[in-house]
Structure 1
């Protein structure tokens, strides 16, 4: 059967954004990502754990100090029966102990197409949770966001603070985002973004304006160009000066491989009337458009040097999380609809390993009769769980004795080595 991979992106910045109303059953995410500085020293390690449906349960951040990993911060999630996020808890590690910092609680109303998030902070003074802000998103019948509003909790009551409203063109693309602030019992225009598109939905321009003295005033703008496959080739950024003219700030140029993965992005900045190189980023991908490595470099004295800067993680060719580092490496893990377990195979030119996820057994199927094969099973910490020898072209491996979780299967022959991540569900 055709494998389908979807993205999970979780946003958790002070109520600014909310999760989609319904989380899909199938996920595609990474389990471990490590970042490095310009001296190739490890900065941070991010590790995920998941349930059997691929819902992210924890996200752990660790710092590397003198070659040792120490807990830094973590997110913990819970879900309802529809795989919607119910709660998110953020903690920081201090003196070896986890301390509450903030939490978000989500409610979903199918009847009114609304998602509400309540954000609370933990008070160490009286060891209690304090309401801070409440965010509400309203959707239309097509699942598009119509409005987002934020309220702050003041003197025991919710008070309106900001609101954003969304407008769409005939293609269903956002044509305007209007931001308003609440003042003296009325909503007042604050700023807005205006967008234009080509006939196939590629965004051509983005304009920001602020409302000042009863008029909309330019702030900045972007222009975009695309290739025939819809890949963004260039991005130009201008600001509107106090003199009333547009000034060039930077331009980005992107390149892609044959399957539309963005492999490089170079920025040039305008200086003394000339475009000058600034920085360059590179990405490497797996077969599903997920970046397994990213690198950031700076143009210095006519050469590219290692430099810490902004790097995205791409999941299924989409920019998701953002990191500040010179380099990162990510291990990508696929979660596939496990209602069709028996029909799923992870294929290789020489070897099939299936099903995945699995319960009681895994099947190794070599296309040609191999010599003796050695199978090693590791957990995600790299601990060897068990090993054995396989002599048959098709061999069942009993996994009923393994606990539910993620394992790495390493199969070694005299000619090849295969490594596959396998999810064991119970």
Structure 2
């Protein structure tokens, strides 16, 4: 459900999120006792909230920071970490399973992509004005010309689409039981939707997800997959038009707008590094920004080079703490036995983290969902691998008798 940064508390997205939090709280309060895994989740939530409060106080001590920007960034961190924590909580309570979460996210993304593509076609046929529709809906989008008659259309939800592609393609190994017809339909619709984002990074990740999936296949399945992919891409190029595809490639990779976009990021890095030198260890606090370079007047803390912005805001100490849970996810993904599937997830997760050097993707509700899916791949592996299950039972037996 896309929205902008100022959608308010009474929108469907906010109300749905608050309702889920409310019912989760009620469910937790009904528990007469908590087991070890629940206590770990609660402890981490308490630790992370304390971390945010400390850096909020550091930000308050910085007279140049604005309270609205501090609270907005704190909100973004909270809604990023809540989806993984809630999912793990319900998972350990056996209220949900990993497969249901994967399928809900994939189907929801498919509905979004389909709606987006349908709106674009309705706009091209002159049935609706998509820009007035998006403005009235309060949806914040990025726009630029792709080719004549077609504009870039990217919302906050689009960041998850190319990453979800790998999970869909690996659905058989994840035990999702998704039909081939749906897979082919999703590939076509998501490819069009991802193309409309006109984001170099998202287009690259879409191609990377396909390549990583191909890497996991046996030779006969690899040949079949390459045939299907080649057919789909050829059909779409012919449908869009070779000249239009060539024009769009020129606009996105060799135009002056592309050069200026990259130049903007270099300017942000320089300004943020200069600002971080003023407080290298603890940073400027939540909501901090570089006075020499303000990217967004409404959200002063927001920068495309997000990792460098975090260094300026949290300093070396705070950034190290932020990296710890991300390192934990990577270690879990890379844990033995290290198969080609595990390698694919590790590479995709690394590129997800690298997105923080080019786009502000690392903290948002969509980001929290992506972190959740990477965590669930490890959960599924542990519950489906008979060798790991045997080792786990043996460990419990030894600890009981020793």
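Here, each number is a calculation from the coordinates, and none is a lab measurement. Values in this document were obtained by computation on a predicted structure and should not be read as measured data. Cβ atoms are built from the backbone, for glycine too; each structure is taken alone.
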If P(r) over Cα pairs in 10 Å bins from 0, in percent comes out at 4, 16, 24, 28, 18, 8, 2, 0, 0 when worked out from the coordinates, which of 1, 2 was used? 1
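As an exercise: relative contact order in percent (Cα under 8 Å, 6 or more apart), calculated from one structure in 1, 2, equals 22. Which structure is it? Each step should come with its number before you reach the end.
Working: 1: 10; 2: 22.
Comparing all candidates, it corresponds to 2.
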Label whose coordinates, when mean count of other Cβ atoms within 10 Å over residues 200-207 is calculated, return 14.0 (choices 1, 2): 1
Could you figure out which one of 1, 2 the value 0 for helix-only ellipticity at 222 nm (-39500 (n - 2.57) for each DSSP H run of 4 or more, over all residues; to 500) was computed from? 1
Computing mean count of other Cβ atoms within 10 Å over residues 208-215 for each of 1, 2, the value 12.0 comes from structure 1
A value of 13.9 was derived for mean count of other Cβ atoms within 10 Å over residues 80-87; which structure in 1, 2 was it taken from? 1
